[in-house]
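As structure tokens, here come the structures.
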Structure P
Amino acid sequence: MSRSGILTLLTDFGTRDSYVGVMKGAIAQVNPCLTVIDLTHDVPPQNIAHARFALMSAVPYFPRGTVHIAVVDPGVGSDRRGVAIAFGDSATQPTGFLVGPDNGLFSGVLAQYPVLAAVELTNPQYWRESQPSSTFHGRDIFAPVGAHLASGISLEVIGSAIAPDTLTSFPLPLLTRQNHSILGCIQAIDHFGNLITNIHSNDVADFAWAVQIADLSIDRVTAYRDRPSSSPLALIGSHGWVEIAINCGNAQQMLNLHIGDPIQIVLEQRKE
């Protein structure tokens with residue numbers, strides 16, 4: 001399987017402490033020539049939904065063969081599995097690899113790409129040490145395993161094969177389509193308080209549409225500036241999903257919505 005020599009890191013560790021730096025040290029001990037890119041370390045603590053969306057949104061912008069290490073792991077030290085996954089449309093040139101806890105944070109990526117192979121991380125030869133810390137698998141397991149993968153080690157030798165359909169999914173409500181509407185939910189909330197739904201631009205491409213939240217109707221615009229300051233708006237965000245925002249404000253605070261809350265898109269008329 002082709003590798004790019006690039007590793008990405010996504011965590012909820014923040015940057016005040018040394019946790020991220022220590023993970024990079026564990027990677028460098030395996031191969032100091034790898035390119036390590038920080039996606040973010042500001043995922044809200046234990047927020048798997050935020051991590052799921054951030055990783056899913058980032059993956060398309062990296063070369064084939066990139067290894068993505070993601071560690072948002074409220075179950076660390078429990079019996080949850082550590083996994084490594086090859087995904088994409090080519091077994092010889094995978095789109096990429098995922099390394100981290102099997103707790104649903106990879107389910108956004110895997111909703112868009114097929115799983116080529118998946119293993120549970122059971123071979124301590126590729127860990128930092130055979131008796132890892134019960135609180136820091138990012139340093140002792142995921143970082144070194146990711147570094148070995150990025151250096152060309154075969155997925156099959158670092159663990160035991162598992163069935164793709166046993167991988168954990170994050171429990172978001174499913175999209176429901178009706179005659180003149182689509183029912184979805186909030187799947188992520190960004191730094192600005194923008195509410196990102198699980199309704200993709202492709203789902204509304206042939207329609208004029210508006211967002212309906214209880215008795216509030218929010219019209220679609222093309223840019224934040226199309227509405228007055230402090231006004232609600234709906235648009236297709238840079239990530240390709242329908243997004244609800246407040247121009248120069250915080251939609252999450254103003255509308256009091258949270259991840260998983262339902263959202264309705266009203267399909268008003270077909271475009272000509």
Structure Q
Amino acid sequence: MLQLTTQTKIQIARVLSRSVIKLRHLRGAGSSGVFSRNGLLWNLDLTEGIDLSIYLFGQFERDVARAYQQILESGSIVLDIGANIGAHALPMAKLCGKQGAVHAFEPTVYAVNKLKENFNLNPDLQTSLSIHHALLNADGLAFKSASIPSSWQLNDVNGEEKHPQHGGSYKSIGAATPMTVDDFMEANRLDHLDLIKLDVDGNEWPVLQGAVATINRFAPPILMEFALDYNSDAFERILALLRDANYAAITLAKRQPLPLNLDFLRAVIPKDGSINVLLRQQ
């Protein structure tokens with residue numbers, strides 16, 4: 001299967017966004033609104049990449065969604081780290097049910113407000129989804145940057161600073177609480193953990209540094225993005241941590257084993273691109 005670069009995906013999404021909005025305008029409809037998809041209500045802006053995917057396909061990142069659908073059941077506990085607008089947090093909360101819990105962590109004011117809007121549209125999830133305006137890191141100390149990319153605007157009219165690789169627009173973290181995964185797990189006295197979904201666009205290493213005790217204790221499956229262009233040194237440290245914890249990886253697209261070896265990954269991950277993987281302890 002052809003692996004597209006992030007920039008190519010963005011260009012395709014821009015064409016789709018313009019086409020969808022034009023067709024809606026012809027019908028007298030706007031470029032945003034509340035829509036029902038797969039049994040959930042969403043407040044969507046069709047000039048945003050994640051929103052557009054939910055509008056068109058009913059979900060975001062189909063391979064990620066398919067993976068957690070096979071893992072989660074009623075009573076499951078999940079950490080969704082980098083929840084953004086809730087594209088995965090809401091469907092996962094539906095799977096976990098009232099006996100389970102999805103803890104959704106999002107550091108930017110922009111995305112956490114959209115996440116709360118989508119959460120409030122779905123009262124059946126009130127007991128199974130908890131939203132945390134928090135920035136998970138290695139030591140629980142304040143983050144050095146005041147903004148993080150969390151918006152994938154497709155119309156290029158807002159003039160905001162964008163990440164040079166993945167094109168995300170920077171948004172303020174406001175009063176996001178800094179914390180570690182390990183501290184959160186201990187403070188909330190969680191006695192099991194069934195999944196970590198991790199998508200933080202290059203900040204994976206500090207998050208995982210702060211999750212070592214949790215990983216060693218619970219050995220949860222981890223759904224995450226592998227991208228080499230963020231920081232190769234940090235990526236090599238991530239691989240070492242996962243190997244030390246006896247994890248093995250498979251690709252979500254092809255469900256094939258993926259060696260946790262930097263040289264091998266450089267050969268299979270496209271330049272300026274990424275792949276989604278599932279990690280399980282062997």
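Details
- Of the structures P, Q, the one that -4000 was derived from, the read-out being helix-only ellipticity at 222 nm (-39500 (n - 2.57) for each DSSP H run of 4 or more, over all residues; to 500): P
- Taking FRET efficiency 1/(1 + (r/R0)^6) of positions 23 and 263 (r between Cβ atoms, R0 = 35 Å, to 0.05) as the criterion, the highest value among P, Q goes to P.
- If distance in nm of label points 7 Å out along Cα→Cβ at positions 79 and 247 is computed and equals 5.5, the structure in P, Q: P
- Distance in nm of label points 7 Å out along Cα→Cβ at positions 119 and 239 from the coordinates reads 3.1; which among P, Q: P
- Structures P, Q were shown, and distance in nm of label points 7 Å out along Cα→Cβ at positions 71 and 151 at 1.7 was computed from P.
We did not get these values from a lab; they are worked out from the coordinates using the rules stated. The structure displayed is predicted, hence computed values, not measured ones. Cβ atoms are built from the backbone, for glycine too; each structure is taken alone.
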